[in-house]
1. Any idea which of P, Q comes out highest on relative contact order in percent (Cα under 8 Å, 6 or more apart)?
2. The value -8000 for helix-only ellipticity at 222 nm (-39500 (n - 2.57) for each DSSP H run of 4 or more, over all residues; to 500) was derived from one model only; which of P, Q is it?
3. Tell me which of P, Q gives 2.8 when you compute distance in nm of label points 7 Å out along Cα→Cβ at positions 87 and 103.
4. For which of P, Q does mean projected area of the Cα convex hull in nm², for residues 39-94 alone, calculated from the coordinates, equal 5.1?
5. If you rank structures P, Q by Kirkwood radius over Cα pairs in Å, which sits at the top with the largest value?
6. Given structures P, Q, which gives the highest value for distance in nm of label points 7 Å out along Cα→Cβ at positions 47 and 63?
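Bear in mind these aren't lab numbers, they're just calculated from the coordinates by the rules spelled out. Being a predicted model, the structure only gives us computed values, none of them experimental. Cβ atoms are built from the backbone, for glycine too; each structure is taken alone.
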Structure P
Amino acid sequence: MSLTAAIERVTELANAIDDYWHKGVRKAHPNYPLIYPGDTEASPPPEAEELRQYLAALPDDELFALLGIAHVGRMTCRPAEFATVVGDFDRAAAVEWLVDSSFLGADLEDGVAMTRKAGIDVFATQLVTT
């Protein structure tokens with residue numbers, strides 16, 4: 001699997017999850033965004049578990065590259081910090097952070113664009129993990 005393919009698949013799944021929460025949840029909660037006591041909880045989208053399993057199966061370099069790219073796209077770090085921001089995460093924490101991230105697909109797209117604009121090749125950068 002290549003990083004490019006991983007970015008595409010994760011973006012596809014993340015966008016499906018976001019669509020579910022932002023559009024599909026209205027089926028369970030007709031008054032959304034207002035949710036009243038006694039309203040039934042919307043079940044999580046099936047893509048969330050698929051995303052979790054997909055991420056967990058990725059090699060370390062691809063998983064942590066996705067994490068760094070998402071951080072850049074979310075603007076929680078500068079593009080130059082892309083390779084070091086991942087050092088505070090272990091595999092399980094990285095997977096959960098990515099799965100729980102709203103707008104992950106947009107963050108990945110923005111992160112790739114921002115690192116590219118900064119002249120950083122995320123596909124060739126050695127990541128610094130602990």
Structure Q
Amino acid sequence: MPFVAWGKFSTPLNSAVRNTRWSYLVARPPHFASAPVVVETTRSYEMPATPTLPGGADMRVEFYGSACSFWLDGGRRRVYVGRFDYASFPSDEEARNAFLTLWWEVEGPESLAEVGRAAVRWLERWRERPAV
């Protein structure tokens with residue numbers, strides 16, 4: 001299968017990842033000296049650098065114009081693979097790492113159905129983990 005450079009990594013040419021859109025919060029510098037920092041939602045075709053996002057920030061990746069989406073609820077420290085299907089985490093850092101792990105598992109499949117199945121497998125593995 002031919003590969004194409006996409007961001008920092010190479011992905012298969014037919015990968016479902018090539019049809020994704022990201023939504024996330026970005027802190028913008030204030031417009032004048034005494035103004036607060038402006039935090040706004042940004043949409044992009046490239047994955048954001050997660051360490052630069054504000055603490056507790058939400059992040060969402062949509063496949064094929066929202067036909068399927070996964071999101072990180074930073075305030076609740078949850079990673080959602082469906083409206084009511086999620087995994088909870090004890091810290092913001094663990095939730096972000098889990099979201100990135102989910103992303104790495106769903107970036108290879110070539111179809112939306114395969115992406116969905118990979119996400120369900122990720123969630124089932126997470127739920128089977130023993131409590132620490």
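1. By relative contact order in percent (Cα under 8 Å, 6 or more apart), the leading structure of P, Q is P.
2. Q
3. The structure behind it is P.
4. P
5. Going through P, Q one by one, Kirkwood radius over Cα pairs in Å peaks for structure Q.
6. Once distance in nm of label points 7 Å out along Cα→Cβ at positions 47 and 63 is worked out for each structure, P has the highest.
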